[in-house]
Structure 1
Amino acid sequence: MIEPKDFVDSAQAMFGESEVGNRNAVSRIYYGVYHTGLQLAFDCLGFTYTTGVSVHKQLIDFFKHQNEKDLKIIGRQMEKLRNARNEADYSLDTCVSPEDAKLDLILALQTISQIQEVQNRF
């Protein structure tokens, strides 16, 4: 069975190979964060979602509207990574450089670490 970390490992393998590799890396690292956050939200925070509306947006908004500062930060960081993923996947006229991908990777690893810290409190 695939784990959220597998997406991050895949991203790290693609990072810096080429622009396509950078774009794929940015996309994969977002999904690593998304699935890590989704597990926390379902297992520990009582997250539910409505069909017909983007689960990604609902999850990000769920975190951003929590009372706890750490959870709000996770939501904002997930939103930044989702925007980067959308740009990497859909804005072919922009360049995704190794530096851009590396910054997104750093943010993703930081966000995953923050999510794990919250999970450890439960």
Structure 2
Amino acid sequence: MERFRKAGGRLLSLEALKKIREIEEEAKKIIDESEVKAQQIIRKAEEEAEKIKKEGLEKGKAEAKKMVEEAESSIAEKVKQVEAEAKTQISALKEKASKNMGKTVEKIVAEVLGGKP
């Protein structure tokens, strides 16, 4: 207190208190503005995260759909190949059976009638 009186007494201490109050108010204002900006940054980050999540889901769905379509196409192609192979084998078996039909009938007739083939 002795300092204040030497430099003008009570007025200097009131000026000092006033200056401290102004600094405190300015600090509070800066803190409040910082909190508002922080909330804005958080909101923006959350929106961006949601956007990225949505884009990721859409991309994942598109890729999954493409994979399913490719698998279906591949399966359809394999089914066609198996059907073609089966038809070829059936035709070969029918041809072989018709060639052997005559011999088979002769053997059956011979056995039934008791003759030799």
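Values quoted throughout were computed directly from the atomic coordinates according to the rules given, and no laboratory measurement underlies them. Just so we're clear, the structure is a prediction, and the values are computed from it rather than from any experiment. Cβ atoms are built from the backbone, for glycine too; each structure is taken alone.
With FRET efficiency 1/(1 + (r/R0)^6) of positions 18 and 98 (r between Cβ atoms, R0 = 30 Å, to 0.05) derived from the coordinates and found to be 0.00, which of 1, 2 does the value describe? Label of the originating structure: 2. Given 14.2, 44 as the derived value for Rg and Dmax of the Cα atoms in Å, which of the supplied structures 1, 2 does it correspond to? Going label by label, the one that fits is 1. Output the label of whichever structure in 1, 2 has the greatest value of distance in nm of label points 7 Å out along Cα→Cβ at positions 34 and 66. Comparing 1, 2 by distance in nm of label points 7 Å out along Cα→Cβ at positions 34 and 66, the maximum is at 2. Taking distance in nm of label points 7 Å out along Cα→Cβ at positions 26 and 90 from the coordinates of each of 1, 2, which one would give 9.5? Label of the originating structure: 2.
Structures 1, 2 were shown, and helix-only ellipticity at 222 nm (-39500 (n - 2.57) for each DSSP H run of 4 or more, over all residues; to 500) at -25500 was computed from 1.
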